[in-house]
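K.L.:
In the part that follows, the structures are each spelled out as structure tokens.
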Structure 1
Amino acid sequence: MSIAEVVTVLQSAIFLAVLFVLTLKLWPSLRLDTFRQGMFMVRDELFDYAAAGKISFNDPAYRLLRQSMNGFIRYAHQLTFFRLCLTITRWRIFSDKPELSWALRWDRALGHIENESVRTDLRDFHTRALGLVMARLVSGSPVLVLLLLTAIVTVLLSKGWHNLKQLLHEASAETVSRIVDPRLLEEEAARSAA
């Protein structure tokens, strides 16, 4: 074996080792930190919204939304496609699918808000938080990335392209909702926050 071949083998081994570290250690850590930071930002905006007097800190809708966000922040490290598949399997095998009590309480709390603008703003905070959850699930799974690409093409063909951000949001929501009802994710987040 010549020196040039040995150098090529060593360079390849070093490159593969660096790629291995980046892929298995740094990328998941970056995804986790990015998700948590995004959720902190949405939660902080919700707090500022309440601090501005637009909604009471004791309002059930505010408290439920904050509880959901705290739960997602707390168990973000468990929010992966693999764990989601295991949880769905457990629900199906043991008929242990959780009741959607958080979603029912959320709908009831929104119904008691008289100001339509506040109700719309709270729904927007909720949508943004769920968008972060969907992005976390999809970005961590090659299977979901392929499903996302399929969903993007489907959305493009059926609705047309008006806004890239909206297209990605709709496609990721459609991708994840084919596997699990997003309300179940919120239910799990609420349980972990309690």
Structure 2
Amino acid sequence: MVLKSLQFWSVALCLLAGSLFAGEKAVNSVHDFTLDGIDGKPYALAQHKNQVLLIVNVASQCGYTSQYKGLQELHAKYADKGFTVIGVPANEFGAQEPGSNDDIKQFCTSKYNVTFPMLAKTVVKGDGICPLYSYLVKNGNEKPVSWNFNKFLVGKDGKVIAHYESNVAPNDPTLLAAMEKALAAK
């Protein structure tokens, strides 16, 4: 009798919890996320519907920092075809992004002439991981971000196509082929 009573209350609590959260919006793509831009203003990824995205966790003091040059070249070359690079500064790996958002913005624009969108510094792995990166990892290959300059290729529908490690350069033939295939998709 006690077991049946416990089962009843367990089911009732689950139903109640479900109804409490029913008003929350389901996350179906990266387009469902709004983060802070590097300037502190809200940056809705929904503005990139029907675009191919390359979302990259970046750092100013990393051995891969020179990839900013290739990311900027990629962004400039394909922007008019519906492609956008989005930089996401993070400090989880070797504390290689210690500066403020203003410091990061100044570094990127003065050293690499970055014109692609940059988000505010955020957590991309471990405790406090931002919801966007939880989504990217879960819908990528379930492999956590391993270091600075990991790249997530996202299709026009906002779904993750692939997750590339840091050593995959922006001009890597495999990355370029996947990106061009995504751009050609309807």
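All of the numbers you see were taken from the coordinates with simple rules; none came from a lab. Computed from a predicted structure; not experimentally measured. Cβ atoms are built from the backbone, for glycine too; each structure is taken alone.
K.L.:
Have a look at 1, 2 and say which one yields 1.5 for distance in nm of label points 7 Å out along Cα→Cβ at positions 94 and 126, as calculated.
P.N.:
It must be structure 2, since only it matches.
K.L.:
While we're looking at this one, here's another question. Identify the structure, out of 1, 2, from whose coordinates helix-only ellipticity at 222 nm (-39500 (n - 2.57) for each DSSP H run of 4 or more, over all residues; to 500) was calculated to give -26000.
P.N.:
Answer by label: 1.
K.L.:
Something else about it: Where is mean count of other Cβ atoms within 10 Å over residues 110-117 largest, in which of 1, 2?
P.N.:
2
K.L.:
For relative contact order in percent (Cα under 8 Å, 6 or more apart), which of 1, 2 scores largest?
P.N.:
With respect to relative contact order in percent (Cα under 8 Å, 6 or more apart), the highest-scoring structure among 1, 2 is 1.
K.L.:
Next question, about the same structure. Which of the displayed structures (1, 2) returns the greatest value of Cα Rg over 2.2 N^0.38 Å on calculation?
P.N.:
Largest calculated value belongs to 1.
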